[in-house]
1. Identify the structure, out of 1, 2, from whose coordinates distance in nm of label points 7 Å out along Cα→Cβ at positions 11 and 35 was calculated to give 3.7.
2. To which of 1, 2 does the computed value 1.06 (Rg/Rh (Cα atoms, Kirkwood Rh), for residues 155-202 alone) belong?
3. 15.9 is what came out when Kirkwood radius over Cα pairs in Å, for residues 83-194 alone was calculated for one structure; which of 1, 2 is it?
4. From which structure (1, 2) was mean count of other Cβ atoms within 10 Å over residues 43-50 calculated, if the value obtained is 24.1?
Structure 1
Amino acid sequence: MFEARRFKNRTEAGARLAQQLGVYSGHPDAIVLALPRGGVPVGFAIAKALEIPLDVLLVRKLGVPGNEECAMGAIASGGLCVMQPDILTHFDISMEVVEATVQRKLKELAEREQLYRASRPALQLAGRTAIIVDDGLATGSTMLAALNAAREAKVARLIVAVPVAASEGIRQIEAQADEAVFLMNPEPFYAVGVWYDDFRQTADDEVIGLLDKAAKLQAQRELRDRARHI
């Protein structure tokens, strides 16, 4: 059953998603993987409410040259690609153009990873339950790239949690994820930002700050848990 109420901002959207994910509260193997940048405030709210770790999974949309808002696919860290064949055909995009776009985006991903992580290593994913989060879902290509990357990292269970999604994206994701949570499925969809009162762009500084805060909260939880067993 989908909700009809809009979101004030990404933080509120994450808090509302967390209410649907209560079964994972304090789960020892669960982790939130947020897609930067807009997915990080959503993911932080979920991770904080459920008291589980937060990390980022870097994915980049591959925009159609000259029409960047239209996604011809997406790429994740490690070079995993998901393409939209119908878009490639419609715009008559050559493999040479695709390859050049992929190489440029791979360079961007490496730079972003260094910026967001600094000296903090990526969290271990193998054998874990990953809750993959973004602020919205249109075609689903970006999320599919994220799911493929998580599978390559040997994640045991894949859960997708997104506040608002188009029907096309929902169909693609439900076929690939072990579980999917969507709060809104508006028709017509228009665009993700339409369903938020505040959809200002998430800055890199905010992403870095939330990741640092999440790491400190997780360290405090681990200290608390160790103290209980002394």
Structure 2
Amino acid sequence: MARPITEEEKQYAQELLERARAAQKQIENLDQAEVDHAIQAVAWATANEKTFTRLARMGVEESGLGDWEGRPNKRFKIKGVLRDALRQKSVGIVEEVPEKGLVKYAKPVGVVAALVPTTNPALTPPGMGIYALKAKNSVVFSPHPRAKQTTIETVRVMRKALKKIGLPEDLYVCAEKPSIPLAQELMAICDLTIATGGPAMAKSAHMSGKPAYAAGQGNSTMVIDETANIEEAAHN
């Protein structure tokens, strides 16, 4: 059982939330093209080979998990996230059903609490960050203590990409003093939680009192057909 949260941690969580909330308010009027430009900037800043290799190797060294050779290839997943995000509408009218007289408008949820696992500190923040920003949300990242420095550095790269295109850096903020009580507090006060990690983390996210998307252990199923380069697919 986690220890009780301290008053200092409560105040820190509130400060992170307020920074992210203020930044999110500043992008309320972005149009679809501007949003898509923003997520492209974040994706390319983190998925380029030089930067991602540095971050991935930093994560292996800090956490003691993964391998030096295979981890840098995960950068292609960021490009996949970007590709999927760019295919979707997320601003203004996103769907019309004339026969029922319905028009659906996209609406940001607000501030997302993103719990980052120790296994993917270089990959998970860009993935979560791209999807959140696509819908004009801001994010408070809560690192796993075992991969804290890598997560902080990854988010720093993402913030720098936002600043370069004139957007508020605090669309992405990162807890630099992570703990289980702090993560639980962030899940309770933010508008939505996205959590990736073990079963305990997933359970905690769903018990936070706020909407949550959570995933525990296990790899996704992949289908490789006869047109694929089997050796390359296995390597990637």
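1. Label of the originating structure: 2.
2. Of the structures listed, the value fits 2.
3. Going label by label, the one that fits is 1.
4. Checking each candidate, the match is 1.
Readers should treat all values here as calculations from the given coordinates under stated rules, not as data from a laboratory. Computed from a predicted model, the values in this text were never measured in an experiment. Cβ atoms are built from the backbone, for glycine too; each structure is taken alone.
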